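Undergrad: Structures for review follow.
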Structure P
Amino acid sequence: MGVKRRGIEVIARAVIAKGGRVLLARKKGADNAFLPGGHIEWGEPARLALRRELREELGLKIRIGVFLGAVEHAFGGEKRRTHELNFLFLVSGSALPGKVNSREPILEFFWHPIRDLGSVNLQPHPLQRLIPEMVRQKRPVWAGTME
């Protein structure tokens, strides 16, 4: 039997920075982290998908800012591969809490220093070097893990 493949997953993700730290998420017990956000549903604009996902996961009132870029990512093993396209947006809110509680039982959220993203195995891994640049320059970037 060959490798099981699904269609390309399209995801909207938030870069939420505050005081030199960025908000990250991880599945409980996992060894990697990722930016908050989620899948874009058919016919749903990316910005609205991100707003919906952040409301569902965090209950935060936020403002979707500028488009920061996209990261194409493929991962998995011999039996199953995933291919995703992540659209990144700068997100801000009037009252971002110091401790962020998850509304999703399988997820946890935490603030992490922007200068040390490699220590939490942030995925897709190009974000480890791109987030500091995106937060500082606020101009779109493109990266991928498939080339």
Structure Q
Amino acid sequence: DAHHLTAPDPEGEGAARAMTAALRDAGIGEVGYVQAHGTSTPLNDRIEVAAIRRVLGAAVERAHVSSSKGALGHWIAGAGALGALYAWEAVARGRVLPTAGLTNPDPTCDVAHVIGRAVDKDVVAALANSFAFGGANSCLVLRRAA
């Protein structure tokens, strides 16, 4: 979205466009899990959650959300690949991994956080977000093979 060198678009437009395009291209209308970019910074997390809620609409209530960064740190260029592995775990094994270290979520980030321990869930499709500096936003949809 090229909004700013380091700050995301305050309305989350670029993030929302990337998620919408990934879901459209995959032919998926609903996901059971979102692997959030989740940097644990108030500005980024609030914007990402608002974008997730806008894109998923009422279906957001049925999607669990977590981020790999609490357990693995921010791998910069590799962060998207690690997030994709979390999403794969949810789809392939039905195990939604928690956000390590998350104990008290920001009340403005009102999604179904996975806290403390993994959640066993039948996840048919998952969305993995990766939002980089400069607005280089990408999202990957993983779905179970038919």
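Undergrad: Hey, Kirkwood radius over Cα pairs in Å, for residues 83-122 alone derived from one of P, Q reads 10.9; which structure?
TA: Q
Undergrad: I have 1.00 for FRET efficiency 1/(1 + (r/R0)^6) of positions 43 and 131 (r between Cβ atoms, R0 = 25 Å, to 0.05), calculated from one of the structures P, Q. Which structure is it?
TA: The structure behind it is Q.
Undergrad: -10000 is what came out when helix-only ellipticity at 222 nm (-39500 (n - 2.57) for each DSSP H run of 4 or more, over all residues; to 500) was calculated for one structure; which of P, Q is it?
TA: Value -10000 for helix-only ellipticity at 222 nm (-39500 (n - 2.57) for each DSSP H run of 4 or more, over all residues; to 500) corresponds to Q out of P, Q.
Undergrad: For mean count of other Cβ atoms within 10 Å over residues 11-18, the calculated result is 20.6, so let me know which of P, Q that is.
TA: Q
Undergrad: With Rg and Dmax of the Cα atoms in Å derived from the coordinates and found to be 14.9, 52, which of P, Q does the value describe?
TA: P
Undergrad: Suppose percent of Cα pairs over 12 Å apart, for residues 35-74 alone works out to 63; of P, Q, which structure was it derived from?
TA: P
Every read-out reported here was derived from the displayed coordinates using simple, explicitly stated rules and does not represent laboratory data. Being a predicted model, the structure only gives us computed values, none of them experimental. Cβ atoms are built from the backbone, for glycine too; each structure is taken alone.
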